[in-house]
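**Student:** Next up: the structures, one after another.
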Structure P
């Protein structure tokens, strides 16, 4: 049986609460737990929307503010989704890497801390499955100049802080999260509708592990149970890999729009993951990627679907 923690009547801090990935997590956890959200909240409407759901909002900059003075000292668990992609290396490293370490230092009494990283940390390996010990590299430079480097730096800071402050930590390297509030395949469908080219790497297929929000929410208790002061690192994606080419083919089936692929070495390239360690710690995922994509489009853009597929 996969170990897991009981997330009921717990105090949970969520960093990066306004992200697409965090939104369904908040909705899933807020009923049975007390949630705190920490962010800059530059958009006041986002803060008000969270507070309307009963979430306690803490306004802070992870890179500069006194986090220990702002965060309650009886937090049970932390989920860190915070990330910036400004393109400014100094700022992005300070927020993404140093900020993650400062957050752990301010929450050193928690039972467990999940740091959500990305498979963007892996060096492109021409179709080989990415294992947790695979080579790291500046994978996303073409689109997000600071992203891969700041994610790699953040993991190093998180490992150091976990051991230094004896905080149980797990680093979850997200593949491609999506759900009824959006995701990469939705962007591709919108590009297909508009006749915009979709960049793909010439080394086909361009494979990834789509991870539906139902699955990444379901796995949070097991992620927390796997945390250790030696900072466990685990890939976090769907159990079954698929490719941009394959899911665009399915989008054509349900919408009628055709993709226009542009082969370029500047595209990310395949980042399919080895799931052995994930299955050991968290168990397999359940949502079929076709069902997940159809549900997403039915929710977000039903007008783009053929009549037979509309809700």
Structure Q
């Protein structure tokens, strides 16, 4: 089984190290000082008291990586359109699969289900439907990523918590390819359940991200303050109720209620969201995948989103002023 990690940063690096430890054929695709360090000294993972260094194959291009059985994409959503042609070069075998471990609404969202919107591109993440053309959605396996990790230094990844990678075919089947992948991840010591309703799991994570991420960027607040400070919590809740209405209109079943979802985020503590971290570091922010797409889906199913649209406008302007959009 050949597995490539495209965008082998924090999450991709953590995943790749675990797969390499399990004896799988893993290729890391990265760039810059991080790639140079991994090529020279291997990839070091720090997780709790554990510190391990492995030496996977590390390259800077899909052409050098060659054909793969599974390509995990752990990029930020806005980087996928630019990377898509390279990713496609690794998916040459008939049964090769693209595993989208990306936050937010996936470009293939309306593929594989009976729906009046079947085949429709999500313009916020796939302008003009180009991704659907370059990366055929039949190749895609959904993946909802829950571990937290960061690149502490080039070639060094610190894993904070979590080991769950939820997998699911867009059409809800338990295909041989997704079962093989789940077995491989479990064999590497990870949690990798296969879901027949992967969009439910996508929305559980998105539900929090659509509110906590943009509000953290606007207020510089950590998760605990957003969840526990009453006035901030009220804004979070209003955003999430709009998201809940959209999800239900799309046939999604949310397994928990809005207050339990907020409390779960608050229990993480004084954690900076990825969007706030990107803003502070001057990097592009995942605004469109996490909130823009939600507003777009609200328009598709005719669910009003006044609060979400307002926060979207504000966080876009905050990003523009910071040079992060």
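No lab work stands behind these numbers, since they all come straight from the coordinates. All values derive from a computational prediction rather than experimental measurement. Cβ atoms are built from the backbone, for glycine too; each structure is taken alone.
**Student:** With mean projected area of the Cα convex hull in nm², for residues 44-219 alone as the yardstick, tell me which of P, Q scores highest.
**Tutor:** Answer by largest value of mean projected area of the Cα convex hull in nm², for residues 44-219 alone: P.
**Student:** Now, a different point. On mean count of other Cβ atoms within 10 Å over residues 4-11, which of the structures labelled P, Q is highest?
**Tutor:** Top value of mean count of other Cβ atoms within 10 Å over residues 4-11 goes to structure Q.
**Student:** Matching task: 1.00 is the computed value of FRET efficiency 1/(1 + (r/R0)^6) of positions 204 and 228 (r between Cβ atoms, R0 = 41 Å, to 0.05). Pick the structure from P, Q.
**Tutor:** Value 1.00 for FRET efficiency 1/(1 + (r/R0)^6) of positions 204 and 228 (r between Cβ atoms, R0 = 41 Å, to 0.05) corresponds to Q out of P, Q.
**Student:** Suppose relative contact order in percent (Cα under 8 Å, 6 or more apart) works out to 15; of P, Q, which structure was it derived from?
**Tutor:** Q
**Student:** From which structure (P, Q) was helix-only ellipticity at 222 nm (-39500 (n - 2.57) for each DSSP H run of 4 or more, over all residues; to 500) calculated, if the value obtained is -13000?
**Tutor:** That value comes from structure Q.
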